[in-house]
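Asks: What follows is a set of structures for review.
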Structure P
Amino acid sequence: MKYITVKGAKEHNLKNIDVTIPRDSLVVFTGVSGSGKSSLAFDTIYAEGQRRYMESLSSYARQFLGNSRKPDVAKIDGLSPAISIDQKTTNRNPRSTVGTVTEIYDYFRLLYARIGIPHCPKCGREISSQSVDQIVDAILGLEMGTKFMIMAPVVRGEKGQHKKLLAKLKKSGYVRVAVDGETRDLSEDIELDKNKKHTIDVVVDRLRRKEDMGKRLTDSVEMALKLADGLVVCQIIGGERRLYSEKLSCPDCGISMEVPEPRSFSFNNPFGMCPACNGLGFHKEIDPDLLIPDPTLSINDGAIKFFRAEK
């Protein structure tokens, strides 16, 4: 589809015109008044593109749009569904755009909300939520005989000695924790530097991949998720560390977000608009260089241009 081919255009004063127009290019129709520029561009090519666009809509939407007449043309090939906006009818409201006027923006918002993949705004990592069954299935994908630990990351890069937390874990019956990657017994006197950031993972269960371990693994994962507020770590002995999240949040940065909705992508809605410009795309501020063009002058000598009378 490199060209739009029009065959036998007879709309209005067109005399059985055949024309080939390149796609993905800016094409200009020129000619004297009454030569048929608008008849070819709007009444033929655009009218057929709009008719195809309306046919792509649901039957529910078409009942509000009425019937579109097929232009007087033999055949048009290579034409995509199209929408045209008369420049005389556009609104001066800054919140009105081509997308909002044609309501294409509504489809975009729905599209982004349904199939969009959220990413962390800080590290760029893909954000996803997983159910307990999905997490268990992922862990069960390990090779037979693999040794691993199910851990709950209760502290992630936080300063402090965390004595109260360690005492609470010991009282709850937990035996081991991994402090900054080193496994320690809670029966020990664990002293942490309060000025350094620490990571503490509670060892919930130590397992070996084998058949018929689904029930025990599920119980351990649920316990870890509850303990670490929706996070669980599968630490393979002598191998990689896998972090899973039950919520729609970045497990590394700790940034949580709501489930995407169409309003999340609307600049006319407080849930989706930019907090800096309120969805307008711009904001007003004073330019210090224009207000004080010469900072070497004093106020009495006319440093502030606004206060200086023009001669």
Structure Q
Amino acid sequence: MAQTRKYSTVKLTFMAKLSAGLDAWLNAGAVRRERLAPHSTLPTSWVDTPQGAIRVFDSGGDKPCIVLSPDGPNVIEHYAELIALMKSHYRVLCFDMPGFGFSAPASAYDHSLECGAKAMLDLMDKFGIAKATLALSCANGFYAIRVAQLAPQRVERLVLSQTPSIEAMHLWTDRVVPKVLKLPLLGQLLSRMFRQKMAAAWYRIALPKTTDAKPFQNVSRHALRCGSCFSLAGVVQGLLREPKDSARLQTIPCTVLWGVQDRSHRFTQPNAILRDVPHAQVVVLEDCGHFPDLENPRRFMQVLLKNLPGVPSHA
């Protein structure tokens, strides 16, 4: 039995490496820097890291830092309004995770918690950020939790949106994600081929029925046409490989926003995160869907960031 488990682990690791290599190959030609989001008003650059070439916006300065990362198929441009609200009070670092937006993953980037956390820490190192508040959503929230596990001294606070426990995320994946995307290699190919259709469909189910999805879809569609990545299969497979207890956290202050109008998560309990982060403060937003930070950026500031240094109550 032990030998069988060892063989299964070796096979899983081998397939993960092959899938990561394919993902990198499929997305390497997708990043056309000269065509990148020509209508963007946010100046961005690339930073080469062992996890890939990461596209990043940095507002600069010596103010306390908040790190953001879009939940695909969102890209940095989706965060323009929130960044505008934040940057007069904070240094804002917003980046596309490898395999999403215009960040091309390295051939060894397998979307594991370890790789995602290292990508974030690499960026913080590159920009000389000793400590920051990590404000990320959905799957990216797990990468933020791993950063807090690996380097708690570098995390001021976690502000997560629509991030449940790893166990609840596995159940969500079983219910919502097509089985074919969970298959190594084939999932990567189909994820690349149908990224436009998957992105458009995702907004329709993730946003409240009363919310116009077109503004979200238009920004995403433009980015995808310019060559952006949407490695949905990669992140799905990466998180499915994570043990159910891999995101446990005990000490770092943590606030979680949960939009109950997110139909993809209609069977997920808002307080599911408490299994992994029992001290988290959960803020339930009755009129928001999957993107509380983007659907109402001003309220995001008011509800979650008013207790952080430098943000006035009227922000």
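Asks: State the single structure among P, Q that was used to calculate distance in nm of label points 7 Å out along Cα→Cβ at positions 95 and 127, giving 2.5.
Replies: It traces back to P.
Asks: Here is a follow-up. Upon calculation of Rg and Dmax of the Cα atoms in Å from the atomic coordinates, which of the structures P, Q produces 18.2, 61?
Replies: Details: P: 32.6, 96; Q: 18.2, 61.
Of the structures listed, the value fits Q.
Asks: Tell me which structure, out of P, Q, gives -6000 once helix-only ellipticity at 222 nm (-39500 (n - 2.57) for each DSSP H run of 4 or more, over all residues; to 500) is calculated. Before the final figure, lay out each step's value.
Replies: Numbers: P: -6000; Q: -11500.
Only structure P yields this read-out.
Asks: Here's a follow-up. Which of the displayed structures (P, Q) returns the greatest value of relative contact order in percent (Cα under 8 Å, 6 or more apart) on calculation? It would help to have the intermediate numbers written out before the result.
Replies: Details: P: 15; Q: 21.
For this comparison of relative contact order in percent (Cα under 8 Å, 6 or more apart), the top structure is Q.
Asks: Same structure, new question: Computing Cα extents along the principal axes in Å, for residues 207-278 alone gives 55, 24, 20 for which of P, Q? Could the numbers behind the result be given before it?
Replies: Values: P: 55, 24, 20; Q: 41, 30, 24.
Going label by label, the one that fits is P.
Asks: With distance in nm of label points 7 Å out along Cα→Cβ at positions 47 and 167 as the yardstick, tell me which of P, Q scores highest.
Replies: Numbers: P: 8.5; Q: 3.5.
The structure with the largest value is P.
We did not get these values from a lab; they are worked out from the coordinates using the rules stated. Bear in mind that the values here come from a model prediction, so they are computed numbers and not experimental data. Cβ atoms are built from the backbone, for glycine too; each structure is taken alone.
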